[in-house]
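Colleague: Following this line, the structures themselves.
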Structure I
Amino acid sequence: MQGVYTIIISLSQGEEITIGKLGMTFFPAGYYTYTGSALGSSSTSLFGRIRRHLSKEKKKHWHIDYLLDAAISKVVCVVLSETTLRKEHEVVNSLEASSKFRTVMKGFGSSDCRSGCTTHLQHYSGQELANLENLVCEAYRSVGLSPKKLEPSLIRDLHI
């Protein structure tokens, strides 16, 4: 299965984290969304990519690997949609258009982006996880995708 995914991450406290070649940045406590695509097969399929991100045993390759490996980081939800189109940029732009999101680190997850995205990581300024999940699902619908949420038990099952 190919598609687009958004990982919703909770940071229990603020912390400075080094993100590969981007360097060190302070990440405030709260919720973050990271949006990516998985348009390949096997390990680069939708579930293959999500499994890799959730794995604790991996070589750090992408910016998100550094954030997810931080002790204060916890994945609380994954929203995904099946598609063969590169829609992650449209989802990111839809989230950016909301006043509830802000950029913490420019270039995060978008250093090879040809669509002009500032970042693929958004910091959510609200407090309620349910509201954030709804905003992400609405962003998917606004670009013609049918979002599905992975329940917490399924996320645990994907951890390797």
Structure II
Amino acid sequence: MQLSPNFSLEELIASEVAARAGINNSPGPAVIENLRRLAQGLELVRLAVGSCPIHINSGYRSPALNARVGGVSSSAHVRGLAADIVCPQFGSPLEVCRAIAEQDFETDQIIHEFGKWCHVAFAPPGAIARKQLLTIASASKGYAQGLNPVA
């Protein structure tokens, strides 16, 4: 099912971890609507990175999958409102994060995670976007304000 011109439901719910563990990662109707919102946001992200293709490492996570990967229970991934992405044709994950942050569309969170990918999340319908810009270098150090290089 195509959710937007460049993003399908299948790619937003795909998970190697779920497949290996036999976890059903199928979303319900309410989450599918959030995934439409996410896909529309990712269209704006795609424009921010010069229309380069975006690879989604992690999109929707069922509660079981989220627990399996160690995600927090309040994760926007569980609600279908976040994706972890890379865009090698554009640049490093930090460059992707910064390109998104420079745009005038509203994101709830942009997180440069472990120097490996960009987490981008959108607020649920009716909520005000927090516009958080964060970096996490390691679980032990936690989150730092801003989009920073990871050593």
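Values in this text are rule-based calculations from the coordinates and carry no lab data. Remember, predicted model here, so these are calculated numbers, not experimental data. Cβ atoms are built from the backbone, for glycine too; each structure is taken alone.
Colleague: Upon calculation of log10 I(q)/I(0) by the Debye sum over Cα atoms at q = 0.12, 0.15, 0.20 Å⁻¹ from the atomic coordinates, which of the structures I, II produces -0.46, -0.73, -1.34?
Modeller: Source structure: II.
Colleague: When mean count of other Cβ atoms within 10 Å over residues 94-101 is compared over structures I, II, which one is greatest?
Modeller: When mean count of other Cβ atoms within 10 Å over residues 94-101 is calculated for I, II, structure II comes out on top.
Colleague: Further question on the same structure: From which structure (I, II) was relative contact order in percent (Cα under 8 Å, 6 or more apart) calculated, if the value obtained is 18?
Modeller: Going label by label, the one that fits is II.
Colleague: May I pose another question? To which of I, II does the computed value 22, 15, 11 (semi-axes √(5λ) of the Cα gyration tensor in Å, for residues 30-117 alone) belong?
Modeller: Checking each candidate, the match is II.
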